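Just so it is clear, none of the values below were taken in a lab; they were calculated from the coordinates. Here the structure is a predicted model, which means the values were calculated and not measured. Cβ atoms are built from the backbone, for glycine too; each structure is taken alone.
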Structure P
């Protein structure tokens, strides 16, 4: 039996559902999700392995008009992935009209020359007639209304419910050549535990703070220790630092009496214990780091 393997990247505007689709393809959570745009800042790899194939799927930041050095860097990460993979999946939303941002990204995808699939996500948010109209219009000239040019395939799906995702997986696999196992069968991501811890804590803080400061939060794990209790249980202890840009933001993250930070930490800890299969302890502090999104040395230290 032929074993196929390869790399696929997901691109699109912010908040089109790329991270949710990565998690659905992989079958477990490897990327944080939020309804806030530009949540994803780095390239995240998820791995789906079956008896006949291995798909390494890259979740990239949403391509947008940058206002900071961080924005410029996240855009470049998404663009760099276009020419370094076997398949590109461009995501658009079934419940929103095609805009200039979509056409700009589509042009970049076509210019890359990489085999590409247009994924029409969020079909659960609109009716069947609207989905059919969208699919009919998509394949026309890129400058035509509702069109994004010619893709190798057009796949409607819902990353949220999983409806149609099997069809996308089949389209991706059919464009892979025979290849090796890039990762062991039990690996679902190449991100270290410390990265997952930092991202999940950031996800919980974004969900609670909402519009107040999501793009001003950065989280990193500064220390990690595996401890053994007197009863022989393993405890994974992480020291997390939450960075904000202003003193007023520090108060927002901590919350009245420390309740917001405590609640986010507890929520992250419970999810981490399910994912890692061990007890987790989070020691979390908040620091003010003025204009970290615009300072190259700070971004380098954060790996952004």
Structure Q
């Protein structure tokens, strides 16, 4: 071969950090060695992989195409090395999850993943749907579990499980005992909602349809627990997954609102880059999710 795996490692590190010095530091090599490896790779094939703007190196269109394939190739090489030395044991897995999934579902999944293997480890990154998608595209995480709908030509998206959302308020709120809440009442009361870009907000806006732009949204918060506390204090009403509300409903700290004409149902999704190699850890996580491998 006219290239080495080390050259590809250098290329990918520079693509990630957009800086040779930082890439060399991460790879524990000198800046001159990293620069030489990139120069050799480009000169061997008479190509340019980056647009050079000052000290910043940004992958060009051709470099992005090469980057995707290089990520997959190095992942396969890493899996081969792991299989040769560890007999196909599951290892380190980087999982991205949206807020509800990360806070209320992932702990049990991580426990299952780590059972029976001393080398199994999970790094959990909790963020909204847009951020998870960006991290998947940049290969910063191995897979994602999201609440919002997502469409991208480079990502495989598989329906995972159904979820139901519920509007709620504090027990002292004027709407707490209402038998049938009219749209006019929803328009005049303050709302506390998740931020735009979150799957929860996406599902809420879709169900509320024409009402959503007219609602009196006084607070937009990124954290489920903060929304619940604000609603408990009587600052407004909200809508979250029933998974996040079960304990508060059982204690009586929050109460569900009766909106018979509005059904807040959605799907949770499993997401992975189409070019991501399905290592043993990924396949194990998919098994825990009750999913089969996605065709590349």
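When FRET efficiency 1/(1 + (r/R0)^6) of positions 131 and 235 (r between Cβ atoms, R0 = 41 Å, to 0.05) is computed for each of P, Q, which one produces 0.25? List each step's numbers first, then the result.
Numbers: P: 0.25; Q: 0.95.
The correct label is P.
Where does the value 22 come from, among P, Q, when relative contact order in percent (Cα under 8 Å, 6 or more apart) is the thing being computed?
Details: P: 17; Q: 22.
The read-out was computed on structure Q.
Tell me which of P, Q gives -10500 when you compute helix-only ellipticity at 222 nm (-39500 (n - 2.57) for each DSSP H run of 4 or more, over all residues; to 500). All intermediate terms of the calculation are to be shown ahead of the outcome.
Working: P: -10500; Q: -12500.
The read-out comes from structure P.
As an exercise: Cα Rg over 2.2 N^0.38 Å, calculated from one structure in P, Q, equals 1.05. Which structure is it? All intermediate terms of the calculation are to be shown ahead of the outcome.
Working: P: 1.05; Q: 1.23.
Traced to structure P.
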